[in-house]
Structure I
Amino acid sequence: MERLGDGMQGLHQQQGVRKARLQYWPGTLMAVGLVVFIVTFWSGQLVTLITYSAMFRWLALFCMAGNVLPYAGSGLRLGMERLEWFLFNLLAVGPLLFSLLLWANYLFHGPPERLLLDGNWSRRDVLAHWHEEGTLPGGRPMEHLRERLTDEEAAKGYAMGPLLGVAPGLLGYDVIVEWESAALVRFTAGR
């Protein structure tokens, strides 16, 4: 090996290269992201009318969105190695962003449409019907219920059935904002 001159002694060849730091917050945030996604998936799909494939497409988009950023300007600046940066986006940023937007869709919704469903439906049956058929089960809007009473309901003075309130969410996915498995709606004399 050839010896370098005296001016190079004591200097390391890769002096200006930045290194990743040993830190624990990315791993903690990845675990939190997974737990939040699991909770959101199981509870969010009970109140949001969204298909499973659409949920996973949105999740995949958010998981990969952070990896589009250049590593040197984002991951290395945060002190992460390349694999850690990839996993951080996959397990923390994507699930947390997805969960945040799905709950924002539920919390910030438009005015609900209330339907008195025909038949004996449970909430699970309504969701299963929506996933299979793409539509809600048959029902009568509460605003026009008086005009659509059956003769038996008009004679009794009340209508009974499951009450479903559906509203358009902030991001365009309908959300279930009200549910009663057995609602009793009373009427005064006359239709």
Structure II
Amino acid sequence: MNTEPKLFKQVTQILDELDLATSSLPINQLLAELLVVVERLSFTGIHDAIQQYSLENIAKIDLLFEGEVSDGMLSFIHWLAKYNMLKVLVDDTGSIFLNYCIKKYKQIAEVKFITPIQLSDETKSYTLGRLRLIYPQPARIIYEVIPSLSAGFVIQDGTKIVDRSLHTKITQSVKPYILKQCQQSMVNHG
């Protein structure tokens, strides 16, 4: 019996769930958290103790990773526990999975959509739809908040920047005005 198609389907399903649960994380953070998960699961042996999905076992997982991983990564770990697949992230198998993810995610574009305020889910969804026209899957769209922008947005994709922020517009408008005023002052006083 050939188990390769079943194994490939299972690995694909795990990677899809990882992408889904952590889609809002920057790639470096995702990989750092995945390293923490592989190390903790390998060294604690908790995967052997958790053979069934229960509130008690989920509480053990939450305690093990408290303050160390994002909610998205924790959701992924819960999913693995639910389907009794925590062993995928343990010891040699975990290292292989981590190395595969490092290679995979280093090839994926990361696009930052920066705004001065936290966006509503509705606005994020709309923005995601618009950005997907330019940056299709598997590009990761990361939302970031930088209050000093005042208004507008900035898009950074690693190769170019689209800056439609009020901060930049004011700087671009004020700088020539100040330069002109200084030149006139020099002519009047010189």
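Every read-out reported here was derived from the displayed coordinates using simple, explicitly stated rules and does not represent laboratory data. Just so you know, these numbers come straight off a predicted model, no measurement behind them. Cβ atoms are built from the backbone, for glycine too; each structure is taken alone.
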* To do: Output the label of whichever structure in I, II has the greatest value of distance in nm of label points 7 Å out along Cα→Cβ at positions 44 and 164.
  => II
* If we compute FRET efficiency 1/(1 + (r/R0)^6) of positions 68 and 116 (r between Cβ atoms, R0 = 30 Å, to 0.05) for structures I, II, which one ends up with the highest value? -> II
* Test item: percent of Cα pairs over 30 Å apart calculated as 47, pick one of I, II -> I
* Asked: helix-only ellipticity at 222 nm (-39500 (n - 2.57) for each DSSP H run of 4 or more, over all residues; to 500) computed as -20500: which structure among I, II?
  -> II
